[in-house]
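Please find the structures below.
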Structure P
Amino acid sequence: MPIRVLGVSHKTAPIDVREQIALNPDQLPSALQGLVQDSGVSEALILSTCNRTELYCDLKSNAFGHPLEWMVRYSGIDASILESHVYTLDNEHAVRHALRVACGLDSMVVGEPQILGQVKQAYRAAVDQGTAGKILNKLFQHSFFVAKQIRTQTSIGENPVSVAYVAVQLAKQIHGDLSDKTALLVGAGDTITLVAHHLRSNNIANLIIANRTVSRAQELASRFDAIPARLTDLPQHLATADIVVSSTASRLPLITAAAVRTALAARRQAPMFIVDLAVPRDVEPGTAQLADVYLYSVDDLNRVVGENARLREGATAQAEEMINIQAQSYMDWLQCQDSTQTIVAIRNEAERLKEQFLDKARRRLAAGDDAEAVITALANGLVNRWLHKPTIKIREAAVDGQDEIVRIARDILTP
């Protein structure tokens with residue numbers, strides 16, 4: 001039951017590659033079912049965020065497909081492009097990676113807490129679709145335990161820095177004092193909620209929250225004394241926005257270069273700071289070519305968060321040590337599952353032979369055969385049948401010079 005992780009992340013692929021294979025929550029049910037059915041894996045979980053899309057699989061020994069081939073078919077991405085950016089991790093390396101992701105050690109902003117919630121959402125989707133079984137259930141329950149342990153026993157979570165925090169800090173670098181500025185937030189998820197919090201903490205003058213679901217925009221707006229808006233109202237609000245932060249699950253851009261160009265004209269070329277935290281992107285890339293526009297994508301934030309990683313090196317080293325120990329703990333459990341399956345198979349075969357020879361003995365006794373002879377025949381037949389295959393395999397091992405197999409057989413089969 002090899003465990004495999006296959007995916008791309010901000011460390012291996014630029015945003016124009018990641019957005020081609022990103023999945024939104026509505027796509028997960030069909031994607032999970034397709035992955036299990038079309039690639040021959042016995043269990044599957046898909047984690048897709050703005051920084052990564054990863055497949056976590058328990059591979060069947062007789063798998064007839066490959067998760068990479070499924071990813072190419074499902075996303076439509078060119079296979080050669082994906083192969084140049086994808087990583088594949090097996091068994092202990094896959095387990096360690098799962099733990100590192102859940103703990104925020106593999107995140108762009110080291111130690112950020114949002115990824116744990118995203119992993120839990122991916123896990124719930126896999127459970128709901130019945131694609132997470134014994135192996136992945138144990139792996140992700142273990143990852144949640146380790147993430148909590150690391151946050152309570154190390155300083156990795158102290159003074160947490162999120163992408164939302166970094167975005168607001170960049171806005172202050174561009175605009176300085178925010179007390180006379182207007183911010184337009186597109187979306188209503190956790191990231192936009194954090195952005196709204198940080199903007200209010202920095203005394204933003206006006207806040208507009210636009211979302212596809214108006215009721216959700218209204219709910220979030222009431223929390224932050226903001227103006228709710230529909231996505232169809234984006235063009236008019238762009239003209240008043242000094243800061244735009246977008247993070248939705250849209251498959252197509254919501255903010256076009258043409259709309260921003262029109263907004264700039266209405267603003268008399270007053271600068272606009274735009275942060276696109278979505279994958280696929282919410283803002284047309286060509287917007288960056290417009291004068292007076294400062295457009296940042298999630299990849300552009302790498303430079304800004306580098307200092308955060310350096311500040312957390314000590315806590316990261318401690319967390320890595322804990323992950324190594326916990327990864328081995330899971331692998332020990334996994335290896336026990338292999339031995340358990342072997343033991344069950346051996347017992348089932350023994351039971352089958354027992355019933356087979358008992359049935360034969362009962363028929364002979366019913367026919368009036370001598371009881372002593374029947375019992376002797378049953379014992380001899382059962383012993384000979386049970387030892388037949390091990391005897392052949394031990395002889396073959398001896399002929400091939402596989403002395404270790406012979407020694408193990410002796411330890412197991414002799415007192």
Structure Q
Amino acid sequence: MIRMPHNFEGVTFRIGGEDQLSQALAAHPCRPFSEETIALLSRFSACLREDTRTREWPDVMSLAFWCRQASLRQQQGAFTGTQHQTGRGLAFHIAPSNVAVNFAYSLVAGLLTGNANIVRLPSKPFVQVEIICDAWRRCLAEFPSQQHRVILVNYGHESQITDYFSGLCQARLIWGGDQTIAAIRRSPIPPRAIDIAFADRYSFSVINADAWLEAKNKARVLEDFYNDTLLTDQQACSASKLVVWSGNRVSQARAMFWEMYTDWLQDKYTLVAANVVKNLTHFCQDAALSSGTHLVNPHENMVFRVELDHPDAEKLITHHQAGYFYEYVAQSLDDIAPLCGEKCQTVTTFGIAPEDIYSFMSQEHPRGVDRFVPLGQSMQFSLLWDGYDLVSYLTRHVQVIS
């Protein structure tokens with residue numbers, strides 16, 4: 001049995017323990033989308049849905065929905081692997097500290113691709129993390145043979161712990177931004193192990209003004225926008241920092257949208273006084289560093305709106321606020337090209353025709369943008385994420401030539 005070194009007292013095992021870690025190191029990987037894994041995740045989904053707290057958190061509800069058997073079968077149907085494809089072995093996941101459920105999707109990807117998994121949980125306390133951990137405890141009690149594949153831990157910034165886990169893995173997934181990636185990469189991995197790094201990215205929305213004005217269920221659109229943005233306080237890479245307006249009736253649409261959104265937020269979003277001060281300070285820095293930056297609503301604290309005369313990707317790169325929205329009025333979809341550099345991850349759209357997106361991509365060939373998705377779906381996880389085909393990266397192919 002392989003044991004944890006005794007000098008790693010800083011590790012707290014939330015799910016699993018030293019025995020499960022030893023078993024994970026000795027176990028053989030599975031095939032992607034194995035029946036055992038689908039059964040495990042389907043039961044995990046049920047455990048989430050049986051918890052009454054889950055209904056209070058849209059991100060946890062989305063996770064439960066994603067892990068239903070029907071959803072997993074859909075993912076399996078898109079899998080075009082070979083008979084001799086298998087997981088890499090042990091995957092070590094470093095979750096971002098400021099997004100509640102990201103760690104769970106990373107774990108699910110590791111499981112579906114046939115790996116055992118060690119996941120470092122977010123350092124911030126999230127109710128969602130507790131709900132998910134409770135569901136895994138109930139689920140794994142029914143699947144003793146799979147317990148070594150789900151090991152969830154908490155620890156601080158002790159590099160020796162990261163060194164240890166990194167030295168065990170065949171794949172390491174680093175979420176959390178450029179500085180985190182640089183720090184984690186100081187811990188070496190085995191020569192044949194791979195690193196998958198999810199760097200700092202930004203996202204924005206494109207809303208057609210006429211489509212918004214004609215929308216019959218505006219409350220649903222507002223909820224979708226909230227789930228894409230303030231549900232994570234705009235801290236997720238997929239959360240929009242900028243709204244690009246297109247169409248003919250932009251002034252009317254903007255006024256109506258933000259007034260309704262601010263009213264809708266009153267009983268959904270808790271305004272933090274410190275964030276108000278930070279937003280005002282950030283705007284002052286914005287205005288001092290560049291012209292063409294205008295505060296739209298100086299007397300409103302719930303949503304801080306800043307209009308730009310021209311699209312500026314650099315502002316989105318340095319945006320780390322909560323409730324701070326840039327706005328830009330575009331004459332055509334081509335105007336978003338300067339925003340679509342390497343750091344751009346997701347563009348959420350409302351009222352934008354798919355053929356216009358295809359035309360933009362074929363003409364501009366942007367260096368960035370991994371996804372165009374409808375408003376409300378920026379947090380919807382996919383096994384193709386940040387441009388990585390996770391099934392391909394987290395498995396290995398055995399070539400058989402006859």
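Thinking of P, Q, which structure, once log10 I(q)/I(0) by the Debye sum over Cα atoms at q = 0.11, 0.16 Å⁻¹, for residues 80-207 alone is computed, gives back -0.54, -0.93?
Working: P: -0.54, -0.93; Q: -0.41, -0.84.
It must be structure P, since only it matches.
Can you say which of P, Q returns -18500 when helix-only ellipticity at 222 nm (-39500 (n - 2.57) for each DSSP H run of 4 or more, over all residues; to 500) is computed?
Working: P: -18500; Q: -11500.
Derived from P, not from the others.
Output the label of whichever structure in P, Q has the greatest value of mean count of other Cβ atoms within 10 Å over residues 112-119. Let's see the in-between values first.
Values: P: 19.4; Q: 27.5.
Once mean count of other Cβ atoms within 10 Å over residues 112-119 is tallied for P, Q, the winner is Q.
Given that mean count of other Cβ atoms within 10 Å over residues 48-55, derived from a single structure, equals 25.0, which label among P, Q identifies that structure?
P
Once relative contact order in percent (Cα under 8 Å, 6 or more apart) is calculated for all of P, Q, which comes out largest? Show your work: numbers first, answer last.
On the way: P: 14; Q: 17.
The structure with the largest value is Q.
Of the structures labelled P, Q, one was used to calculate mean projected area of the Cα convex hull in nm², giving 22.0. Name it. Working shown, then result.
Values: P: 28.8; Q: 22.0.
Among P, Q, the structure yielding 22.0 for mean projected area of the Cα convex hull in nm² is Q.
Every number in this text was worked out from the coordinates using simple rules, so none of it is lab data. None of these values were measured; they are calculated from a predicted model. Cβ atoms are built from the backbone, for glycine too; each structure is taken alone.
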